[in-house]
Structure 1
Amino acid sequence: MHIFEGVLSMPVLVTGGVVTAAGVVAGLRKINNDNLPKVAVMTAAFFTASFIHINVGPSTVHLMLNGLIGLMMGWVAFPIVLIGLLIQALLFQYGGLTTLGINTLNVAGPAVLFGYVFNKMIFSPVPFTSTVGAFGAGFCAIALTAVMVFLALILTDPVKYKVSAYTILASHVPVMFIEGFVALLCVRFLKKVKPELLRNPLGDNRRTAAPAPYQS
């Protein structure tokens, strides 16, 4: 989700930049030679999904896959999102360099949070629990991203950006459901063909046993 240049106040920009920097450092420490190809694939997936967007006020609406990225990558979501947004800002002027920190936080923060919350659920032998975990990660990550964008705008200027902030919230409701279903389909597919890709995002670099294949 791209907030454009010249929109947010300095305190919001600085806060977003500082928290994102900490998240990127934490994420980089989780990357090793074994998971580097997966990092590259997920970065490309995020870049492609968020490349097609619709302008809504001072921001945009588009798919992000941040729930799925959080389930698969944990803290590595921060460098993944940062790289994707940086390339888009440099090549296509989406978002901007001054808003890179807050934009990354708005997308990667919910990814990490709900990656932790729902990761164990997707490996449940109970189909309903697994379904709720996968759908919930996609749905809730987008929901929190929309709320964080809302708060960034309201904290900057509650009068000037009131209409835009509420419009962004409302416009992301259908995206929440779409992301939930996309995450569900991807998790089901990966659990059948390569379940080890859905590793626990607690994410130290130790190898863990691959979870059991999905049982429908």
Structure 2
Amino acid sequence: MNNENNLLPNNKVFLMGTVQSEPTYSHELYGEAFYEFFLTVPRLSNQNDIIPITVSERLMNEADIKVGNKIAFYGQFRSYNKLVEDHSKLMLTVFIREFADIEVVADENPNTVELSGYVCKSPVYRTTPFNREICDVLIAVNRAYNKSDYIPCIAWGRNARFVRNANVGQRIRVSGRIQSRMYTKKLSETESEDRTAYELSINKIVLN
């Protein structure tokens, strides 16, 4: 990522993609309104990730956030808890800190993330039916005002083997991309529901 302005060093995101939905009001904090929308970001595999985005009303006049328009920005991968059917659910979003000039960043990787934090749950290692190795890691990333973001990450192959024995509380640095993944949640013996998970797909890990 070339632009370090307005970014916290332990949580850096760059995204470039196409606006998929119109911004809708989300919440207000200290008199500042925030809006949410979805961004379609291309993968090298010609598939797309559809990622939830949060933007302050104070930044919205700096970019034309309309369906079909292409935008680019620097920000942070954040989490928050939302009450859903009497249960607290971890929600993920990319918080925009600064818009980028599309022409200037046209050749950049459209989906890059760098996080530095702590392992906050024991990693879960498994293999797929096709013997592909996977390891799920939940990372706590410190934010201002004594807050933290809890970011689910997924490692593959050698990275999965490397991180599976990481200890809770261990310092970890990862880089990769944000991915969206569809899955089916079984609600009962007769009911199921299609849902979308968001996570950081890791391509590099450093344990301290």
Computing distance in nm of label points 7 Å out along Cα→Cβ at positions 20 and 132 for each of 1, 2, the value 3.5 comes from structure 1
One of 1, 2 was used to calculate distance in nm of label points 7 Å out along Cα→Cβ at positions 108 and 172, yielding 1.7; that structure is 1
Cα extents along the principal axes in Å, calculated, reads 47, 45, 39; among 1, 2 the input was structure 2
Structures 1, 2 compared on relative contact order in percent (Cα under 8 Å, 6 or more apart): the greatest is 1
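Ranked by FRET efficiency 1/(1 + (r/R0)^6) of positions 44 and 92 (r between Cβ atoms, R0 = 25 Å, to 0.05), which of 1, 2 sits at the highest value?
Details: 1: 0.95; 2: 0.70.
Comparing 1, 2, the top value of FRET efficiency 1/(1 + (r/R0)^6) of positions 44 and 92 (r between Cβ atoms, R0 = 25 Å, to 0.05) belongs to 1.
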Computing helix-only ellipticity at 222 nm (-39500 (n - 2.57) for each DSSP H run of 4 or more, over all residues; to 500) for each of 1, 2, the value -22500 comes from structure 1
Structures 1, 2 compared on distance in nm of label points 7 Å out along Cα→Cβ at positions 12 and 164: the greatest is 2
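Readers should treat all values here as calculations from the given coordinates under stated rules, not as data from a laboratory. What you see is a predicted model; the values in this text were computed from it and never measured. Cβ atoms are built from the backbone, for glycine too; each structure is taken alone.
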